[in-house]
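Enquirer: Take a look at the structures listed below.
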Structure P
């Protein structure tokens, strides 16, 4: 639904109806940033899933983060109606904009239906929804803040582990522990060994503390003293600070990938099931590594009939060569020394 002249005013109170999952809400960030820039003095509230609250709070743009899960949003309807928003925007089909009091609402159902959901990045699709209101951004990029305390933690880590400013630092994340198709630990070991030997690098391996891939990779590599298990770090600001120091991030899709993009860290993204055209990296230097299969890219919604051979068929050599392409281009500028 497009409201005429909706973009001709500055709105003091804006409500955004976001997504449930953290990854999906990070994909909204370029569009929300554009809205914020066009309404510098506005108060912005957002409705999002409980799992997204921490990330959105760290971003720091929102006055209120209202949970959208289960009965929680219904319990907040009365409070939301009392706010009397000037503008309510829903990036996805939802009845919530029609349940709150708002002077103007924007629920772009038709544009959502006819948007290219396969070969166009989701950030671009979302920005196209609000272009008629707020115009085009100068650039499309993710955003995630880091503070001085996080920078100091990275500096202290480097001092403690004798990591000099000239040391090549590579951050790795093996993806969610719940992913249906995962790369094998021995593949990560081969990649780590090659990068350590060729670049005298140090490896930071992030992920869940329960993820067996990290421990199996470290135990099977020839250079375990050059690989650091970072699974005890769950604070996203601290992870982002480490990424800003890294020369390269090797990762699957998801939150870690988008944090690397926000930090302008070059990325080698390993895609098995999924669609890198729509959900891959954006806003930084990157290389996509995938298997040459006729079903690639897939929409990841249907049950895989090939038992995720797409991820199994990616060789360590592919990732090593992609990493060389980036590391050989020279050192990136760091956000801090």
Structure Q
């Protein structure tokens, strides 16, 4: 018998992607699928793509099969994980895909999410310096946000190396509709989304902004998210002021030094630009960078699958590290195309 795994919030898109990955994982055995309003329904009604798990019946989050699992993945709306996590045993590995434990500042939590700050867990972005050591010693992991993952991976090495300024960073990032969750809203109807690009939460109001600033020690940052007519994927275009003497070669060298040995982060060959379809279904992040010398800015572009490296794939990667498994077990850097 493998390591037992429960997914709470299994009826959502990220929950379904988690189950797809766990079902093929060499170490995990899915022993509980839980959801609130959908409890009692067969999983196959909500996720017909999960053929091998289709006859599993969704249970409530307080079901014994959840409480007794070795690993519990929480794929819940922001603000709902903390209460459930408080009832789980200290030796249970808990990976929270929500925002409840990402921020260190209670003031930031209050401003961006509201309500009581539940605390801070180990931040689960393995490619950041020192992160793997912390993850291997942890039983409580805060999975990063999807936009946050793409932007942090793009900017962190350039800021750490001093090649770009930490102020006046500008990010415009497009996301597929699955990033907004599965709840039915008019703006996500096919007839509203198809053939359209729509900015939202403009003017520094997106909740991932403090998370990004926290992770890369950024100062001022303008972040504009855009809803794109595709089901999954994120393309983040990030620019920052160049420091004197910094050019494309130095920028590429910094990214290569940070990620040259990484399984899931790829610096593309010079002149080849990331695109979302290349990361579809993978745990991959693809990067490219260039110095715009006329504007005096570095331009870094990152592409990820928001349900992969931006959510479920990263959660599995973090769990692998915490449990001492092969970090890449059950995951792939190869996308699905066309």
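Only the coordinates and a few stated rules stand behind these numbers; no lab work does. If you're wondering where the values come from, they're calculated on a predicted model, not measured in any experiment. Cβ atoms are built from the backbone, for glycine too; each structure is taken alone.
Enquirer: Quick check on the output: 60, 47, 41 is Cα extents along the principal axes in Å, derived from one of P, Q. Which one produced it?
Expert: The read-out was computed on structure Q.
Enquirer: Something else about it: Once mean count of other Cβ atoms within 10 Å over residues 271-278 is calculated for all of P, Q, which comes out largest?
Expert: Checked P, Q; max of mean count of other Cβ atoms within 10 Å over residues 271-278 sits with P.
Enquirer: Continuing with the same structure: Thinking of P, Q, which structure, once FRET efficiency 1/(1 + (r/R0)^6) of positions 47 and 199 (r between Cβ atoms, R0 = 41 Å, to 0.05) is computed, gives back 0.35?
Expert: P
Enquirer: For structures P, Q, calculate distance in nm of label points 7 Å out along Cα→Cβ at positions 151 and 207 and state which one comes out highest.
Expert: By distance in nm of label points 7 Å out along Cα→Cβ at positions 151 and 207, the leading structure of P, Q is P.
Enquirer: Continuing with the same structure: Determine which structure produced the value 17.9, 56 for Rg and Dmax of the Cα atoms in Å, for residues 119-246 alone, calculated from the coordinates; the candidates are P, Q.
Expert: So the calculation was done on P.
Enquirer: Let me ask something additional. If helix-only ellipticity at 222 nm (-39500 (n - 2.57) for each DSSP H run of 4 or more, over all residues; to 500) is computed to be -10500, which of P, Q is the source?
Expert: P
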